[in-house]
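What follows is a group of structures, each given as structure tokens.
A short reminder: the numbers here are calculations on the coordinates, not readings from a lab. Just so it is clear, the model here is predicted, and its values are computed rather than measured.
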Structure 1
Amino acid sequence: MFRRKRDRQSPQEPQSPQSPQEPPGPEGPGGPAEPLDLRLTEPGDAPFHLTPDHTMARQTELAEAEARLGPGHEDVLRLRHNHAFLLGVWSAAAPPGDTRMHDRAIALLEVNLGYQEPVWGPYHRDTVLTCQGIGTFHLSAGRPERALPYLVHALEGHERTAGPDDPQTLTAREKLSDAYAAAGLGERAITLLEEAVAGSRRVLPAGGKDLEGRKEKLFAAYHKAERRPEALVLCQEIVGDRERFYGPHHLQTYIWVDNLAHLHHDGQDLDAAIACYERAVAGFEEIHGPDSAEIAYRYHNLAIAHLDAGRPDRAVPYLRAALAAREHSFGADAVPALESLVTLISGYDQAGRIPEAIAATERLAAALLRVGGPDHPKLPEVREYLGALRRHLARG
């Protein structure tokens, strides 16, 4: 029952992949596409400035232009493209699983593709951007297999027309990586993301959102694939980036120091792990205070590192602090607090502090009785452990 374990959280998540509305509009022979206001309100609300009346007005404008100019006219292609990505803004606010706006946007872009590809060719910039838009909408609708052919073509087209390190090529490479990852082809996704990071290092400013976001995404991919050596090197680089651009005492820096601690811990480099955990603990104490759920998580993992290193006496103060913080955040009888109490009992036991282990186990038994009554399924196990502790104490 009293097996110790680390609290496992996902590493710092990278920024979400670009939403479907972000690819630029086609220039076409008639000039650049009209930009859209793509800001959104809180999740679940309608997109900012995009009322249903506004959307219907744009649809009416498109229909009138088709009737006046013809469906393949360059101005109509531009209006259709803009309306598709307007629907993409609405798709971002749709409930999970609702792909109606995605499908309407795809249908509009497929019409455009039918005119663009025969006239301008498969690798014209606008044809390529339309393919990228279709693939992106399929991907965001949860259909990576249908997205892949379009995104493969988009990357090939950007490489042909703009070169391998053009910002749009890098974005296309990242988007294709997202599709491979969503399709369960993790190694192919990692290879593309490594190429995107390498290209971003060559042409984008250090500390920029795109470069740093791709590094974070690559780190998460390494972590998921259990490629610890690569994840460790990249995490150390990201920590250096955060220190350089945010400063050593910024929350983002401490988050990545904590990620680095987990990697060292996974690799059994306990001294390095403890040093990183201690730095993260100091930072989160300063930012969140000693009673927050965030700091409890860090106290707990620092304590586990000390236990794994055979230093239970150094672990106990952090286990007590984690318990106090979780009781403050969740309540004394909440599951997180009781889990911390179980780990504290294990720490006392390993440190040979049997009277304190007995007192903590009695406290646990009382909490389980309050929570689940005399029939709580864990009570017999706790009472058996408590009896063993008392017998051990009696034997001296």
Structure 2
Amino acid sequence: MTTTLRLYMRAGWPDLDPSMAWSVLDGRGQVTARGDGPPAGWPRAERLELVLPAGRTLFSAVALPPGVRQLKDAALGFALEESLCNDPQHNLYAPAERPRQGRVMVAVTESAPVRLAVATLKKLGRLVDRILPEEALLPEAEEGQSVVALTEAGWLIGRDDTSVALIPDSDADVTRLLLRKAMPDSAIRILVCGQETAAAWHRLFPDREAVLGPAHDWRSASCGSAAFDFARGELSARRRWRQWRPALARAGGILAVLVAGTVLVDAGQAAWWGWRKASLQARLHEVTSQLAGKESVQSAPVLAGVRAVDRLRLAQGLPARDSMLTLTGALASVSGDGMQPRVIGYEAGRLTIRLAKLPPTVLSAWKARLQVRGVRMTSRSVSADETELTLVLES
């Protein structure tokens, strides 16, 4: 069952006093352990509740606009601005869960000490699930009833409209006057919490009847339906995210495995296609070498020339492979990468190529090397910057 650690926040914690009173509640709300000391001595529990001492919270009713069931904190601060003694932005607001007759009871407390406490607890590895005023732990008053409890801070009075008042326990006459003012209707039924409260009540009001109820103790008291909880927004523990985090982590691991598997499959496919491309290129190189000679396929211009010849022959209705391929390969082998043909023509075993103007010495060297391969080359100047070569196979 779920266990809850409840801490009673003293004034000045953690700067002035590092200790807090605490209690541990089991799943049935029964106190299983209690103590008072620094954080090192606090037991571990699945949930944590921080109790604000009585007197540090103001309770006031706010009228809701028609059709609205809940207001934001800024709107609550604006609505309560006249009854507050500080800037509304410096407070925390906790509305009751259920509005009544178009009005909602709102608990207000100063934000600075609460934020400091929550931040300190978070540094200690403690996430606060609920932040409750001690007044909210009073038994819920029924209609036409008031609940009275005597605490260290004074008299707590819970009304049937979920509001709570704190009356200091001082001089008997003053206390009696304040209690009467807090409960002016003599027809209201009084429920006193515990024998100690009942005895003190009868000393003040010996003629006013009261019903004895269970003793009030913040350590074991349960919240009423109003549930004024300040752990909202940035002060929320966000336990739901923490509960889902293991499942999300597992899902993330599975997704990472799937992504890694997909990447490996894609890499394998890319490698296979690369191997196929290299294999086909090697096969094409082998076939071209057999048709045009091994040396003629060592450079890129050779393949470009072969493809150009094939296109020309196919355009004229001739087979793609004949002596033109041999002539082109031979010329490419003697010219190297420097050959940049502008126009290529072929007809009846005669290959004609127009190139940029070349020096006579280069043409003579090409001619001599081609003659060794059984190719006769002639050249003529077509224009000032262009030379035409004619190649034929020697019979």
Structure 3
Amino acid sequence: MNHLIKGLLKCINITEIEIFLNYVKGISKLAVIELVNSLSIIKQVKILKLGLAEVDFGASEIKMLGDPLKQLVSLTCLQLKLDFVSLRDEPHCYIQFQEHFYTQLTQLHLNLSFCQIGDQGVIDLSSKLVQFINLESLHLDFIRNLIRSKGLSQLSETLKQLSLLKNLKLCLNFNQICDQGLNSLSQNIQSLHFLIEVQLYLEGKTLTSESYLNLLSSLKKCKKLQIIELNISSSQLAKIQQLGDHFAQFTTIQQLSLYLYQSQINDEILSDLSKGLIKCTQMQKLLLYLSENAITSLGIHELANALQNLHHLYDLALFLGQNQINEDGVKSLGYGLMQCKKLRFLEIWLENNQINYEGITSFLNSLLLCKDLITLNLFKIQNQFSLSAEYQRKFFKSKKLVEFSIYFE
């Protein structure tokens, strides 16, 4: 560590620093603090990425982080990874910047998962965040904390005031949020008129279908949205009527990642969703995580029909494991993918379905006709070991394929 510190002290004109000490066992707290203190000498730093996950810090050490960061007068981008650090109600202690810094910073990414943060911690942090009036990118990872609706509501009010945000990521899986908190987030997020990309991880057993619908309705009002990533996996989704109609409104979306595993998705719901996706005519990149549902070949047929009508689609990932798909389903999927003329990157998971030899060979033969694929990754295609070497040879003959992998169960 001493050699690293001595080296840093010589780099007085460096503008970007990345230091990751995440999960390093036995690292000295004093050495980490000394390292962070050395950063204050480097006045030209504009981008700082500092990883201290699982470092054995207490409140006093966390407060010490604020002093050296305060000296970085040129900083415009700050990323701090403090997962598994016991912050509790003091996640704001290291934010002690000089006044000009609050108007200077445009990117702030904080990883604060598994930190025992409750409502008061989020409320106090929000009082600091609201001062960053020129933020364009904000990432907050709060996975597995103790946050309830009260804390999320206050954070949501803060987000509304960060009116220049273009990129927002909130990870709130495995907290204690109910409809009141999510409805507050939905109400305030629609005020972010410059929002281009949003990533929301809101998996939770206490959220109802109505609150998820409110969220989708609010996102539709963000007219500049181009990239959406949603983890709203919940059995409540099965209660939503005409789910596809809500996604059909996202006509300008270019990238969609939708996590709906263990959500009781059946053929009717997938068919409805697929009809909505057809309306997303500008879609270029699509990820659907539909594992562990109740989807059969009928639903896959509707999904395949939607995919072949997305004429700009070039990157596709489908997670379809642990459903009830048979050979008819993968035949339909293969035919649909053949019609995706711009498809370049493809990843598919099919583990634990009901696909026989005929279905697998038909599916793989269809993919062989996708001549412009650059990357093809197929995972856990079941019980067909004899096919592996044969199709590897066939795919390797492709002139454009750069990355290829196929894994059989």
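Some values worked out for this structure:
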quantity	calculated
Origin of the derived value 14.2, 47 (Rg and Dmax of the Cα atoms in Å, for residues 92-235 alone; candidates 1, 2, 3)	3
Among 1, 2, 3, structure where Kirkwood radius over Cα pairs in Å as derived comes to 29.7	2
